[in-house]
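J.: Some structures to go through are shown next.
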Structure I
């Protein structure tokens, strides 16, 4: 589920960018230039997959203290990028269409088809590299690699379907609501990554344990319960957490969650323009 959520959210952001570019070229009657957008997009996907494989082979081969330390650091970095991602989209939603269209105008005016491909490449590559890091943060140290792959593929499939609807100008997808709901889930997921990072650093002795455990719950053990595995993967659930993992979870969740809910509720028009590029 964590892999599905991450790939769905990241995939929709990438699909949004591609839909904006393609729809704008359609309106300009420059459909012959669409191949450059696809060239940049597919190149970015290929590079992202290569980076993901390198990260998996490199980090997956670590053992002992090095593995736990790396897992903890990756969890912190991934949580930071997730936080930046949801707030960036909230702030840029109103201007992303105009910014991308201005870049397309500049590229076409200069006759730079390579520049047009670069616009798509850079935008999609950012989402792809973030996705690679997020998937590594959810899979390293876990045994459910196959289920993570299935979740990731389902998330990508869902993102492609939503991207197609956006390109066709469909109003079936309420992107404002989509980004708000997925943003809430992403924040819960990121809070779990923060607590995971603290837990890994405690295990290597870089952070004091203090009170461990704060409590012990006799149900939903991730080692024996499918529901427990689900909760651990998506929300960082632990039946016997230490004091610092609980404090780190709440210390991230409360301020970040309040700010996100306040931002998305106070400015509901932020993502309305996301549906505009598909309309022709």
Structure II
């Protein structure tokens, strides 16, 4: 028997912003689709800031947050929509330092090498590696995780730990999707390898976000004062729920095809999916807008 919807589908962020001091907002699927920014979403975050709310972008991008401004320009996103950025890359850098490893095998695109800047590691080949850091597929436009199976099986057999710097399994790219590092991490775990996840839905990235919000606010914030916005059930929504935040789900992102027409999602289908995944949300919205 289907559960009845227990959350509202809201018209805009302004409908529920009262009572929250801050917003943690995802990027990919909420603010842009990998090619173009969403103007209404950008306007919503500006309005939230104008209304006195802190806005920190929380993303599984595997690069340092200080470099994400470059991505903003590429997608036509102005820097004034937020007060700060926390990335999975930031957390990965901290975990990498703590690991004490020196010889690192990087699996991913060259543009993600900024993850290692300023850290005392050497990037080596498979044979010399002490650990693996996966930021993406090398060619996400054309590759699938299956192409990596044999290589990952050999690495897992050696007992190497894989640090996953982007837990997303797939990401929206225009009207389609591409595989992300999380898909390779899943395969590595399936093959018996040890995986360390740095970003959403795991606690370290949320702890880093709360530290940044306290710095910005000049006081510690309770998690009940923070609204998390995202489109991914296994990352954004599961992360919010498991780490003590209310969640606003954007249904037009990665799950756009799961709940009916993107502009008119079916509340019952979303309710059933949330129940199946043991998740709850504060509200849902088709596209982020004010």
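Just so you know, all these numbers are worked out from the coordinates, no wet-lab data involved. Because the structure is a prediction, the values reported are computed rather than measured. Cβ atoms are built from the backbone, for glycine too; each structure is taken alone.
J.: Out of I, II, which one gives 18.8, 56 for Rg and Dmax of the Cα atoms in Å as computed from the coordinates? Present the calculation step by step, with values, prior to reporting the outcome.
T.: Working: I: 20.3, 66; II: 18.8, 56.
Matching structure: II.
J.: Starting from the value 13.5: which structure in I, II was Kirkwood radius over Cα pairs in Å, for residues 109-164 alone calculated from?
T.: Derived from the structure labelled I.
J.: Where is distance in nm of label points 7 Å out along Cα→Cβ at positions 21 and 157 largest, in which of I, II?
T.: II
J.: Ranked on relative contact order in percent (Cα under 8 Å, 6 or more apart), which label among I, II comes first with the largest value? Please list the in-between numbers first.
T.: Numbers: I: 34; II: 24.
Once relative contact order in percent (Cα under 8 Å, 6 or more apart) is worked out for each structure, I has the highest.
J.: To which of I, II does the computed value -26000 (helix-only ellipticity at 222 nm (-39500 (n - 2.57) for each DSSP H run of 4 or more, over all residues; to 500)) belong? Provide the component values of the computation, followed by the final result.
T.: Numbers: I: -26000; II: -8000.
Working through the options, I get structure I.
J.: Right, next: Ranked by mean count of other Cβ atoms within 10 Å over residues 117-124, which of I, II sits at the highest value?
T.: Top value of mean count of other Cβ atoms within 10 Å over residues 117-124 goes to structure I.
J.: Who wins on FRET efficiency 1/(1 + (r/R0)^6) of positions 85 and 205 (r between Cβ atoms, R0 = 25 Å, to 0.05) among I, II, i.e. which is largest? Mind showing how you got there, number by number?
T.: Values: I: 0.20; II: 1.00.
When FRET efficiency 1/(1 + (r/R0)^6) of positions 85 and 205 (r between Cβ atoms, R0 = 25 Å, to 0.05) is calculated for I, II, structure II comes out on top.
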